[in-house]
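Enquirer: So, here come the structures, one by one.
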Structure P
Amino acid sequence: MINITAKLTAKEGKADEMQAALQQLITQVQANEPGVMQYAMHSVEGQPGVFLFYEQYADDEAFALHRGTEHMKALGAALADLSAARIEITRLNYIDGVKR
């Protein structure tokens, strides 16, 4: 399983537009990417306009597929006008934890 976090920061006054674009992306991921196990968007408390995704993919192939989809390309074009900074993507290596 592949675990990723992605942090996106909206330009001043563009948070609502960015959130709407990201919610459209979630709809596309859910409809078209069976290898995505979890794809959850969060806001960051105390940091308006900052969004954090926690993503889980079945394997490297599912993650590669996600990055190459048309809906990701469309998001990239939209983010050019909405983002205040580059997306910060972090790949996580699972060590231990509680699962219920």
Structure Q
Amino acid sequence: MLARLSRGEATVSDLAEPFLGEMSLPAVTKHIKVLEKAGLVSKTKEAQYRPCKISKEAFKDVADWMEQYRVYWEESFDRLEAYLKTVSPKKKTKRKKDVRKEK
């Protein structure tokens, strides 16, 4: 639904269409209400239609919040990589066959 709304406004029916085989219309409506409550989607009233649109401001806030964690995880992975380089096993040398076993 969010991917569809990223392309522009859509009615509840438009948003429900791809999911009608898997979800009921009331379930789709409930999902949209959850997105509205989270501030990710807004719904307006135009005659009998209820067009929904994505809240760009909310997604900017989400992206800014996630950026903090992206930096944290990149730094953590860099530290892990450096640590793993210090503890990685050295290549084993081939042993000569035990002469006693060959006889």
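Enquirer: Please state which of the structures P, Q yields 47 when relative contact order in percent (Cα under 8 Å, 6 or more apart) is computed from it.
Expert: The value was obtained from structure P.
Enquirer: On FRET efficiency 1/(1 + (r/R0)^6) of positions 41 and 81 (r between Cβ atoms, R0 = 25 Å, to 0.05), which of the structures labelled P, Q is highest?
Expert: By FRET efficiency 1/(1 + (r/R0)^6) of positions 41 and 81 (r between Cβ atoms, R0 = 25 Å, to 0.05), the leading structure of P, Q is P.
Enquirer: Something else: I have 12, 26, 16, 12, 11, 8, 6, 7, 2, 0 for P(r) over Cα pairs in 10 Å bins from 0, in percent, calculated from one of the structures P, Q. Which structure is it?
Expert: Here the read-out was taken from Q.
Enquirer: Say we calculate distance in nm of label points 7 Å out along Cα→Cβ at positions 1 and 49 for every structure; which of P, Q gives the highest result?
Expert: Of structures P, Q, the maximum of distance in nm of label points 7 Å out along Cα→Cβ at positions 1 and 49 occurs in P.
Enquirer: Tell me which structure, out of P, Q, gives 5.8 once distance in nm of label points 7 Å out along Cα→Cβ at positions 33 and 89 is calculated.
Expert: Value 5.8 for distance in nm of label points 7 Å out along Cα→Cβ at positions 33 and 89 corresponds to Q out of P, Q.
Enquirer: When you work out volume of the Cα convex hull per residue in Å³, for residues 17-64 alone for each of the structures P, Q, which one comes out largest?
Expert: Q
Enquirer: For structures P, Q, calculate distance in nm of label points 7 Å out along Cα→Cβ at positions 9 and 73 and state which one comes out highest.
Expert: For this comparison of distance in nm of label points 7 Å out along Cα→Cβ at positions 9 and 73, the top structure is Q.
Enquirer: I would also like to ask the following. Identify the structure, out of P, Q, from whose coordinates helix-only ellipticity at 222 nm (-39500 (n - 2.57) for each DSSP H run of 4 or more, over all residues; to 500) was calculated to give -12500.
Expert: Structure of origin is P.
Computed from the coordinates by the stated procedures, all read-outs in this text should not be read as laboratory data. Note that the structure is predicted; figures quoted are calculated from it, not measured. Cβ atoms are built from the backbone, for glycine too; each structure is taken alone.
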